[in-house]
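Engineer: Structures incoming, each one as structure tokens.
Each value in this text was obtained by applying a stated rule to the coordinates, not by laboratory testing. Keep in mind the model is a prediction, meaning the values are calculated, not measured. Cβ atoms are built from the backbone, for glycine too; each structure is taken alone.
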Structure I
Amino acid sequence: MELTQIRLIVSDFHAAFRFYRDVLGLKPQASSDAGPYAKFSLPNGTAAIALHDRADLAQVLPQLTATNEGGERALIVLKVDDVDATFAQLRQRGAHVEKEPGDRWGSLRVAYLRDPEGNLIELQQWLAQR
């Protein structure tokens with residue numbers, strides 16, 4: 001397992017993008033503030049801060065509200081070699097399942113869990129390009 005990013009779930013994607021790019025001076029991997037997703041490299045290159053538009057993520061996790069009221073503000077993204085196997089192991093160990101594994105954007109396989117405090121965790125596996 002490898003920490004790849006802390007992803008912030010934002011309601012105003014454009015404002016958040018400009019803040020991380022222009023105020024903090026982080027370099028986006030893509031220079032567009034169009035969203036719904038952006039990843040900013042950190043100087044040490046080991047992990048990243050990412051932004052995800054709340055309304056877009058709510059399409060994958062309908063339990064999230066499309067507005068900020070009472071909704072998630074962040075999630076932890078962990079890269080794994082095999083989402084399905086890791087998900088099954090963690091479920092057996094008592095992890096709270098939020099969403100079963102599924103493909104996203106054609107290049108990722110993801111699953112969602114929660115820790116005992118209710119924090120959202122995404123398990124992520126990069127798929128071979130088809």
Structure II
Amino acid sequence: MEFVVGTIIFAAVMIMVTKVPLAIAMSKLDGGYDNALPRLQLTQLSGFGARARGAHENSIEAFPLFAAGAIVALWHGGDLQAAQTLCAVFIAGRLVYFACYLLDWDKLRSLSWMAGFVASLGLMAQPLMQ
């Protein structure tokens with residue numbers, strides 16, 4: 001159970017980790033990081049900065065589905081080993097996804113996204129597998 005909870009926390013922290021390259025890219029724009037209007041500044045990004053933005057935003061988008069799946073798996077009290085494996089697949093997929101997005105490796109990025117998505121659905125389906 002602790003592993004599953006730990007992966008939820010890790011996935012939440014990844015939201016902030018993925019903000020780091022985005023903030024660096026924003027700070028390199030004319031005038032530096034615009035803390036007053038950061039969302040407006042995001043529209044000026046291209047190349048690496050735009051990919052960093054996409055990676056960060058997708059981390060935010062992926063978190064609720066994963067967290068819901070992990071909570072359903074824990075709440076249901078199903079196969080803990082299967083839940084841990086699916087959580088590990090999600091985290092590994094997200095780490096690969098993040099790296100691939102920054103490196104502009106679109107095909108592997110899509111595969112790693114799919115692995116995380118399927119893992120999240122698998123967690124939600126745990127009650128149906130008993």
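Engineer: Figure out for me which of the structures I, II the number -26500 belongs to, where helix-only ellipticity at 222 nm (-39500 (n - 2.57) for each DSSP H run of 4 or more, over all residues; to 500) was derived from the coordinates. Display every interim value, and only then the final one.
Structural biologist: Values: I: -4500; II: -26500.
Corresponding structure: II.
Engineer: Now a separate question. Just checking, which of I, II has the largest value of distance in nm of label points 7 Å out along Cα→Cβ at positions 61 and 117? Show your work: numbers first, answer last.
Structural biologist: Details: I: 1.5; II: 0.9.
Result for distance in nm of label points 7 Å out along Cα→Cβ at positions 61 and 117 over I, II: largest is I.
Engineer: Check the numbers for distance in nm of label points 7 Å out along Cα→Cβ at positions 5 and 37 across I, II and tell me which is largest. Don't skip to the answer; put the middle values down first.
Structural biologist: Values: I: 0.7; II: 4.5.
With respect to distance in nm of label points 7 Å out along Cα→Cβ at positions 5 and 37, the highest-scoring structure among I, II is II.
Engineer: Determine which structure produced the value 0.96 for Rg/Rh (Cα atoms, Kirkwood Rh), calculated from the coordinates; the candidates are I, II.
Structural biologist: Considering all the candidates, the number was obtained from I.
Engineer: I would also like to ask the following. Given a value of 29 for relative contact order in percent (Cα under 8 Å, 6 or more apart), calculated from one of I, II, which structure does it belong to?
Structural biologist: Working: I: 23; II: 29.
Answer for the origin of the read-out: II.
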